[in-house]
Structure 1
Amino acid sequence: MKRNHVTDTIIDSGLITEGAHIVAGVSGGPDSLCMLHALCQLADSMDLTIVPVHVNHKLRAEADEEEDNVVRICDRLGLDCYTFEADCKGVAEELRISSEEAGRKIRYEIFDEVASQIEADGVSRSDIMIAVAHNADDQAETVLFRLLRGTGIHGLAGMPVVRNSEAGYMIIRPLIDIERSEIEQYIRDNRLHPNIDASNMTNDFTRNKIRNELIPYLEKEFNPSIRQALRRYAELADLDDTLLNEIAIASMDGHISFEHEPERILLDIGEIRNNPPAINTRIAGFILQTMRLDKFATFELITQLTTLMYSENPSGSIDLPMGARAYREYDTIIFADADDDYIIRADASLRMIPQVMMIKDFHPDEDYMYAVFDFDRFNEAHPGKVGDLKLRTRQHGDYLPMKKGSKKIQDLLVDSKVMKRARDSILMVAIDSEILWILPSKYFAGRQEQEKGRFSPKYSVTDKTERVLLIEIAENL
């Protein structure tokens, strides 16, 4: 292998492991051609399998000629090139995005498709990588571009050196530490003949204006090392962003759950709302990413979600893109479809077993959920009506006796922060409209109610109790 700065930098990055199968995105431009050639230089010593992939976007008149050039270059390097044609304009119109965005989306989908074919041929997923040719100058331009548009620390971290594709394959950027001038020198030294995209020389696009006008102006008038400064800024931002993300992920542990049929995400904000905004903005972002709404994660939307977390109002809702919605019920924020009217139903698998016995014979089965009351006091209030006890959900007019007076079940469930859609799932033991026992439920806010439920104090067992009414809850036979 002929050593040079480019190949040495790629080796030193540690991105490429021996024996890897590398899907290399090759447009045929200077960057991707430099990357492809350098990877081929490393192939023998590192036992690499290089799989070049070219996507013809059909956007320019010379696109077919450029495809032919890439195929010829790969042939001279002893490689078979996978070529694909893409209808970028059609995808852009269908998805209402720019042709550039459509091209990027299509490219990465094709890279995933080729990687999956390699995996299907028996190569371990961990040995498959997708290599793209963004360089150090691209990184600087990306940071400046995002800064001008208004971005957070995550955007200022620039393009990640390593990330996972939609299908879970590792995407690497081997040239991310190599400047464009070094790539151009590599092209000359190795007498390569890249495709030249003339549109890069025009200022029709914002990124081109940044590359061709703004950065040269900043270099001349403010800082001749502005590119390096922007890259250092990205590296520092990435360090902070990584740390804050790790804290946010740890903060979500045990406070986020997923439901299916219908699909929904539940975020318990009881403790999370005590986090600083820097953490909760990331939690909101993670959830939007899980819902595949991350491309809509604007500053305004993230702010709306964090406001919902911190609000003293126990209810509220936000319309999300693509027909989704986030709504709060006490200390839970639910992310679901906008037309979701899902109501949690009661557990129909349970039955009630009432028994009357002498207190000396009271030995409950600990495998059952149970409650115990003074039978004689109950019988005085409801003579001969043990058989009328019902295990059911709430009804209009239900109340729970208190030490002083009584409380409507509706008011009790509201005070106990039971979300509206779960209130009809709460089971209770009732005699007419009087409730003896509200069974435990995870939808109560308090731990005592979650584990034991709520009991009527009207028939509490005392040291004068002789007979008890034991109510056990068991699974239906």
Structure 2
Amino acid sequence: MPSAKSIIPNRINLLYKSFGLAALFVSLYFAPAFAQDNSPYSRYGIGDLTATTNINNRGMGGITAGYTDQLSVNFNNPASFSSFQAWKEKKSKKLSSGRAILDMGVNVDNRTLRDPAVVNSFKASNAVFSYMQVGLPLRKGWGMSFGLRPVSRISYRIDKNERLSDPITGVAIDSAVTRYRGDGGSYLAAVGTGLSLFSREKFGLEEKFSIGFNTGYLFGKKDYSSRRSLINDSISYYQANFQTKSTFGKLQASAGLQYQIPLNKSMTLTLGAYGNLGQEINAEQDILRETFYYDQGQGEVRLDSVADIRGRKGKLVLPASYTFGFVWQKYAIPNKEGGWMIGADYNKQSWSDYRFFGKTDSIQDTWEIRVGAQITPVPRRNYFTNVNYRFGFFVGPDYVRLNQSTPRFGASFGAGLPISISRQAPNQITFVNVALEYIKRGNKQNLLQDNLFRFTLGFSLSDIWFIKRQYD
């Protein structure tokens, strides 16, 4: 009678999946309730560009080109998917088992806006969904990943009080209040695969060359409105609303490569690059120009419309982008030696090619240099010797340009905290990842300084997702 040598095919723990899906839907559902952000810079282009990396990379200044990790998903460079852990049977190319990964995070932002010409400052905070990504090994040297993440965010609230005057005589007429509002942003739902084309052992480590491809659907909206009210002691005026709502969406693709080179028995150098070509995205626009009054029971009630255009077709032109860099890594040896990792990236984006319904915007070409490192102490029984400590920085001009270039600088610190789940599930490996970032945009020469503190909390959950049955 056959006796099973291994357990029934094992998948990601149901608790993991339930928690992951719950975190995603809670984040998406409650994001508007917590979102009290106010960034005037998000008025331009496609909005404030969100952090485009996972939490591990954010803690290291955002380096991604040469980064690989078997316990998290580097969704920026799809060539890294080839490093997902997989095992195969001897004398067979078929997958016997592999380690699946569920990687996700949530941002908590605290923003301070300051006009160099005045003393007062404005503060705003929000908590929003950061990303959710799943990584799966298909066989040794071949993996795939899919997930959802935000690309940009539009959120601003500006009130302007002014005294209107006759343009000819200069005589004051009335006071006016104009309320500028903006909401929206964009998301990317993507799936990708990474494949090792060349692999051999050197110094007991793996030398390999990998390529990868990502394809996904980029979608979003832009909702801009300006509402003006005239204030007069004797005359009552109706309010005016100038509003433009836009939606857009289309498939897009990107590609990457990595070359891992063993330098000795415990050290590797990984070179990497990824990018995408510029593309046109289908867009649709509703344009509204109207007068209205506010009713306590009905809200805003239209009186008359000057223009009401629905479904206007157009294009959103996004620029090409590319990133290349390296990661130099020394692996830790339990009870003997600690490990470390250091890397750098260079990123370039041609935002001068941006067009929205044929129009340009107050944005410019950008570049960014990212430098980061990770330190792992000598692994011992002490908990803190098993924590990965990360830090880094980045510098480069912001893509929004108002009269002059807007400098941008950021510094970060992060940690990977291992968590023991259960003795009944020895194959499960869980990390609680945290990252703290400080980002400064603008200086005393710019119209507005923007200081942002961002705390990101995430989980990297993994388990042996398949074990093939074996019989005697």
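Just so it is clear, none of the values below were taken in a lab; they were calculated from the coordinates. In this text, all values refer to a predicted model and were calculated from it rather than measured experimentally. Cβ atoms are built from the backbone, for glycine too; each structure is taken alone.
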Handout entry: Comparison of 1, 2 - label where mean projected area of the Cα convex hull in nm² is highest
Key = 1
Exercise for the section: Output the label of whichever structure in 1, 2 has the greatest value of Rg/Rh (Cα atoms, Kirkwood Rh), for residues 336-415 alone. Expected result: 2
Problem - Identity of the structure behind -11500 (criterion: helix-only ellipticity at 222 nm (-39500 (n - 2.57) for each DSSP H run of 4 or more, over all residues; to 500), calculated), options 1, 2 - result: 1
Practice task
For structures 1, 2, calculate distance in nm of label points 7 Å out along Cα→Cβ at positions 144 and 256 and state which one comes out highest.
Solution key: 1
Problem - Origin of the derived value 11 (relative contact order in percent (Cα under 8 Å, 6 or more apart); candidates 1, 2) - result: 1
